[in-house]
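Once you scroll down, you'll see the structures, which are given as structure tokens.
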Structure 1
Amino acid sequence: MPATMLRSRPSRVITVITAFALAQPVVSSVSAQRGAPSADQVAEVKAKYTKREVRIPMRDGAQLFTSIYVPRDASRPYAIMMSRTPYGVAPYGDTAFKASLGPSKRFQDEGFIFVYQDTRGRYMSDGTYAFMTPHIEKKTGPKDVDESSDTYDTIEWLLKNVTPNNGRVGTWGISAPGFFTAAGMVDAHPALKAASPQAPLIDWYQGDDRHHNGALTLAQTFNFLSNFDRPRPGPVTNYGPSPRPTTQDGYKYFMDMGPVEEGSQKVLKNQAVFWNAIMDHPDYDEFWKKRSLQAHLKDIKPAVLFVGGWYDAEDPLGPLEGNRAMDRMSAGTKKTLVMGPWAHGDWSRGDNASFGPMKWGQNTGPFYRDSIEFPFFMCHLHDKCGPELAKAIVFETGANRWHRYDAWPPKAATARTIYLNTDNRLTWEPPTAASSFDSYVSDPKKAVPYTTATSFGYYRQYTIDDQRFAATRPDVVVFQTEPLSEPLTIAGPIKISLRASTSGTDADYIVKVIDVFPDDTPDSASAVAGVRLGGYQQLVKGDVMRARWRKGYEKPIAMVPNEPTVIDFALQDVFHTLKPGHRLMVQVQSTWFPLIDRNPQTFVPNIYKAKASDFRPATMRIHHSKSLPSSLTFGVLPSDAPMVP
């Protein structure tokens, strides 16, 4: 990897997607990732590859529809690159060709056998589709099937029936296809030599897609499942358009919906099976536990390339927690974690020189595709190996440069604790006041929005949005440092420890970590015309903790009115530098709508089944006294921290 790329400054790209745009799968096919296909692109693929469509039998008799593209030049053997997807392998028909093949154009030009498969129960494949298919650790017969066995059986068939292959297989996928990639690494076929789960779903309760720490991601989940969770009428090539709202005002739409289950059924009419399951399983019970993949990532044999984005609004947990799980249970596996300044799947397309108003100073997408992804597969599938990839290749936002480390978080990061304090201060010294707190009234009927963007409730750029709109609200409390005199680099997860109380019996606590730009930041610093970065409050990371699960997700426990309690949780990892002159800010609030469903603030056994009368205002207190300190703890990386070459 060139040292200039590792140290050079990056740039950026704006992506705005409305909720119902996200109801269509974000990554439905490789050609969709790269824009509308052209006739010339299709002709190029057709000139170099043949195509066949087959139904591959699984051990239980189900047949999975599979498209296979083989180079016309049969003078040498080729490795197989396979992607399994629930989003369809269109275009269908032996004479209908994709506009591009593989993770990037480099793969298509190099020459591989490309395989695309409709997963079980989707589009043209047999069987019943299962969201986050539970892994069966001990299979006792041919009826015990999961994504691991389907991947294994597919590879076995391909090796025997598709020529000329070299006996090696690589898998890749983004989002849900990333889950199938990760699940296929478990108990893998010996020919599976390399796998790249990119933004893989890994736990739909704790932090991917459907929930944040058990709290429902209302807009994104409702919009996605209202389209994707419809009954399967049989083999179909197109499930049709998603239902469309009559308004683009997502805040109003979901507020008018009222209590989640009661209101949603007016639209879904009990037709969305998995949505109904969510409504029936609010706690972390066996339904969710058996869909969690990280516990199964042990003794993984293929080399692994985890990929994710710091600004991924859908599946930020998967690559980070998958990487951690393998550190514990598959320590001997060749593995690299890549985290860049990207939204969901953006690394697979475009230059990615910016995101929202933030410039990176370099084209981060091509760097990843050409200097990391392509060499990874070429090494493990064709023995064409350059310098070994580091265990962590991560982009430092703020300072805008790539780093290589032998572990993530970097070993040189040291834990520091910063405290919420009196007079809206953030201080490195703990509070000394005998009694001190900030209070606000949280009203679920006047919830704090998570963005000011106009969209149907789901705007994936919120992960980097200006938070000034929230800082001025009376139901948001703000703490910040003085302007920094030297850089502050945060690396890894951010541990939150609040001492909080409510006049109600349940509450949500949203904590947002923010980089406040100096007022004199020039307008030219922004990548978006009209967006001024002077005083910009850039969201670095934020998340929610529902107080009912403060002692564990399995069993909800009501809060005692006005009694301070400990609310501990973690914000997912960041790698961000606040420059001198910037301030570190923390905002605390109790609604984040409609990103997260509303807590009625009155304890009920199941929030989704709450009645309108259960939603009541409550007075929240965030304590910051000597005996009741509230704090954040995170890794701080010195500017001279060593990297691997």
Structure 2
Amino acid sequence: MSKTIKILLLEDDPLDAELNITALEAGGYQCKWECVQSKNEFIAALDNPDYDLILIDYNLPGFDGLTALNILRKSQLNIPAILVSGNLGEELAIDSIKAGAVDYVHKDRLGRLVRSVKRALEENKLRVREREQAEDLARLAEVVKQASITVAITDLEGDLVYINPYFEDASGFSAKEALGEKLSILKSGFQDDTFYKELWDTITSGKTWQGTLINKHKDGSLYHEDASIFPIKTKDGKIINFAAVKQDITERKRAEEQIRLQLSRLDSLHKIDTAISGSTDVSIILDVLLEQAQKELGVDSANLLLFKPSLQSLHSAARVGFNLEALTQPQLRLGKGLAGKVALQRETIQVHDLRKESDLLANSPQLVREGFVSYVGVPLLAKGKLKGVLEVYHRSILEPDVEWLSFLDTLARQAAIAVDSISLYENLDKRNVELRLAYEATLEGWAHALELRDMETEGHSRRVTKFTTDLAFAMGLDGRLMDHVRRGALLHDIGKMGIPDDILKKEGPLTDEEWVEMKKHPVYAYEMLKEIIYLKPALDIPYSHHEKWDGSGYPLQLSGNAIPLSARIFAIIDVYDALKADRPYRKAWPEKKILAHIREQSGKHFDPQVVDAFFKMISENA
């Protein structure tokens, strides 16, 4: 099949122009061509540079072929040009090549023109490809330079030969300090030699290693990175370098740890609440409280003293973590010792380093024998009255943050309430309601925190919670289960806390790999909540709200009545509310279109009976 080429001829003799075209067509080319004669016509033709080839006669009216070649070169157009002339000496031929011609042909030897054109087109195609590749590499290099990810390349010995600017930001090491060093300058000690040997064996075998690294910043602080480390190979498979592409996930890890800590502390508060509600023995309640305080605050010991107003003194009622039989005196007057000062002042007292408090140690030799270093004491106050003092001790320096102190204060309030309520059983219901409200406020706080992280769903959790409970009530769901339904609806997307920001906040469609990660959020929710006893009955919605009636959902591909009823109810409400809201990738749907979609998905995505109940409720509320 002949190739069609578009040619511009700079030729003042129409016959010669025809001869050039005839020669090329005889050589197998189909030609679309245009002929110009003057300098101005030539310059004008270059304004529309849709040509594969330019043939230039040397002798032209008012100027010559070399001038034309210079004009073409200054235009910076990537069009090959061949000089065609009847009087072409060796010196002129050399000058034409210097001026940019890819070849020169005598008019009386046009048989050579076909070979010249073929070579010119092939060489130009190669130059275009090489230029495009160079431009691609330049763009890639700029992307790597500007990207908010760490990119590092080492030689076969593991010595750094390239780092991008973000490497310097993440690690604190400048290029001057890092290049020539091994990546081991980032080792934190959290991963042992076996870990790094497995990593090295993987990449030297030609495979990619993926995982999380805990690295050490130049200033000694730690940071987490998701890393992909792989060999760079030649076309024949020879490894010439190793590359690491890493993303700093420190903030995400901190957020996950904060959520884990909050969940654990909430579970501890629930255990204390259960002890308060289920026992009238103050010693049992206080033992549970101190056990949770020791665990959640990470302290060595805790002591709780009760205040006896008639004696104006404190008496130790429960303690944990002490080596000695007796730390405190049987009776401690207000204002005496650390606990006495806490009780008298009714304020928290914190001693950063007991070893520097010589007066305290002189009056309390037990503290020396126990080896305590840090101390915090909190008054137990209920309804403005002193009930006792909660003390925690640690055998090394404590560095409590605001949240730590806040949780200690919460435990102190719990202890005060417990002590106050032992003789006032009629107030148990009130306390339980207050604690329940605290739990529910915490749950709502989590839901709100997730909305702040994923702005697409702002207000979504509150709306679907109300609508779900309304529909569950309309369907006659057991009233005793309604609290679990409401909590499950509030926390339905809590698992998204484990989804990376670059996926959760992505404005465009997700890739297949990103969808795999996104679909893990029900499993993350299950893992986060399964150990919290009072939330376990609420897991049906967070874990199963993406299951579908026909079995095509996730994560377990449940179908029909195997899907918990609360999850089937919620699924409709979730879709209904989501489609009513604008998203970066689509506009909100009209109400009529949403309802038609839900009706169409009956028996596929949704339980037909729930669909019927939904439309009945919609019509009744219209």
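Here distance in nm of label points 7 Å out along Cα→Cβ at positions 521 and 561 has been calculated and equals 4.3, so which of 1, 2 was it run on? The read-out was computed on structure 1. Comparison across structures 1, 2 (criterion: distance in nm of label points 7 Å out along Cα→Cβ at positions 321 and 593) gives the highest value for 2. Given a value of 0.96 for Rg/Rh (Cα atoms, Kirkwood Rh), point me to the structure among 1, 2 it was derived from. Computed on structure 1. Given a value of 25.1 for mean count of other Cβ atoms within 10 Å over residues 217-224, calculated from one of 1, 2, which structure does it belong to? Among 1, 2, the structure yielding 25.1 for mean count of other Cβ atoms within 10 Å over residues 217-224 is 1.
A value of -5000 was computed for helix-only ellipticity at 222 nm (-39500 (n - 2.57) for each DSSP H run of 4 or more, over all residues; to 500); which of 1, 2 is the source structure? The read-out was computed on structure 1.
In this comparison of 1, 2, the computed figure 6 for relative contact order in percent (Cα under 8 Å, 6 or more apart) is attributed to 2. Figure out for me which of the structures 1, 2 the number 0.95 belongs to, where FRET efficiency 1/(1 + (r/R0)^6) of positions 129 and 209 (r between Cβ atoms, R0 = 25 Å, to 0.05) was derived from the coordinates. The value was obtained from structure 1. Which of 1, 2 yields 1.6 for distance in nm of label points 7 Å out along Cα→Cβ at positions 57 and 81, as computed? The read-out was computed on structure 2.
The numbers here are math on the coordinates, done by the rules we state, and not lab data. Given the structure is predicted, the values throughout are model-derived calculations rather than measurements. Cβ atoms are built from the backbone, for glycine too; each structure is taken alone.
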